Structure P
């Protein structure tokens, strides 16, 4: 595994040689991959190099307070880049149509903290380290000395985005991936001058009434299975439409049920198209990544996702069988 020092050296050398630079994360950008992209773009700019963050689709309004002066473009097949930096995913399946950039780029750098998945991105330089809480944490540890000496506006912009990446992937330090190292990195970022309480409010406590109503409708679908140890809940396209919301408007629904007593796992089924569901799996003790991989997804041991095309009743039945076997393993 390359060191953080060699990663920094590789990035600085690569951006100095590139005629055009693209930064991108997975489809449906989240608070880790997208915010890390914003931080890296600003860092490149302070070094004298322009770059473009290319996204696939969807609303970015949740990140409005973090996007000042960012250069962001929606994917088109006419775009082409000399250097492509991929953050927060390691499978071509999670890039959508933007995977075409990999074939045409002069160089590809991959930075990620997820367990390697199927269809691994064929990068010229890869840094995949699952011990990091977020890809934003990797960026910080790699460039923390550079960031600390930047002018205040740039330093704060980068720090706010990197801190948000940790907020996202720890669910405000409530997830099982929170440990002493996470708090150490968060402390270092806080010392750069940010206000964590404001970032928390802007990221987690900024829902509209429609979003809260939608959350309530999702919670009303809760089902408990396998002696109340597995929780299922789901949302439909109709729920989104009647609340005049898009998929991207509502995130982290699973956090609302993490306090349910006696649970071993949570699955949220979000309908994205007729008979197409995004699965979000969460558990403290069970390895949900192993289950997600069977459906073409992946992530982390305690938090993973996948997509399923078919009847909701069918995937629920299949997952109950998967979780029954998983529970038997930990009960032995």
Structure Q
């Protein structure tokens, strides 16, 4: 016959509540009592039923990370892994499990409806997207990462416009006026038709602000152009192949994700081009590998690990019905040797 908490309580000489604390909230009992209960549970072969625990406590002890694309696509970008590490740190600290949630058979709304979690952190979700209404319908606490700053939800992110303005200023200040910018493709949700373009829009605004100060603008006739690329090394390489094949190739390539820059480096090596002597390359994110590239990559540092950590801390506070607020985190341009001056 399967052992129950009544059996453990009887043998340990404690109440059922004390046994429950041992399994669900050990800080409420002494270490000696906890050790005695655990030893008896092992002796009796007791294993808690997670479904029964969830029903009794009305909490799953789990939070979700909601992805707008498939897991294998999203985690091609090392920057997302940094965010996940930060979330994971808080989960370990709080004794929570983490569920990575991607669209169920391509349907993100179905994922949200079926998610057995106490709250959700989202990526690639922002203002005006219909999936947000599902969170409110479920009464499910959620925090967005890089979802934009609005009164309608809590967000942890950066000022993308200011960050991009600073990055373009750094490139322009070194005399570059023939520049190829590799933008990110907008996130699209096939089941709802929603697409998330806020990050790209804000970064373009920042670039334009900086260009305007130099009397410059985007356009094929100006030499400052935009290419849209997936967030993978191969997409970066293919985009670099295209722009470096032009009659007048760019003196600088700006990647909106460091992972794209890895592909740019590969294409430059194939062509025998030296970075930064033949072409300068800059990135965005400052993934841990960026400093180890040859040459080390100039990039916009945004705190991925800390962003994930703060988003998870904020979500835990929301679940516990504590006050929370959106946070805009600092960024900085890290100048390394992949950016040189343009000799006219």
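Every read-out reported here was derived from the displayed coordinates using simple, explicitly stated rules and does not represent laboratory data. Keep in mind that what you see is a predicted model, and the values were worked out from it rather than measured. Cβ atoms are built from the backbone, for glycine too; each structure is taken alone.
Of the structures labelled P, Q, which one yields 20.6 when Kirkwood radius over Cα pairs in Å is computed from its coordinates?
Numbers: P: 20.6; Q: 22.5.
So the calculation was done on P.
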With relative contact order in percent (Cα under 8 Å, 6 or more apart) computed per structure, which member of P, Q shows the largest figure? Q
Per distance in nm of label points 7 Å out along Cα→Cβ at positions 26 and 74, the highest-valued of structures P, Q: Q
For FRET efficiency 1/(1 + (r/R0)^6) of positions 130 and 258 (r between Cβ atoms, R0 = 30 Å, to 0.05), structure among P, Q ranking highest is P
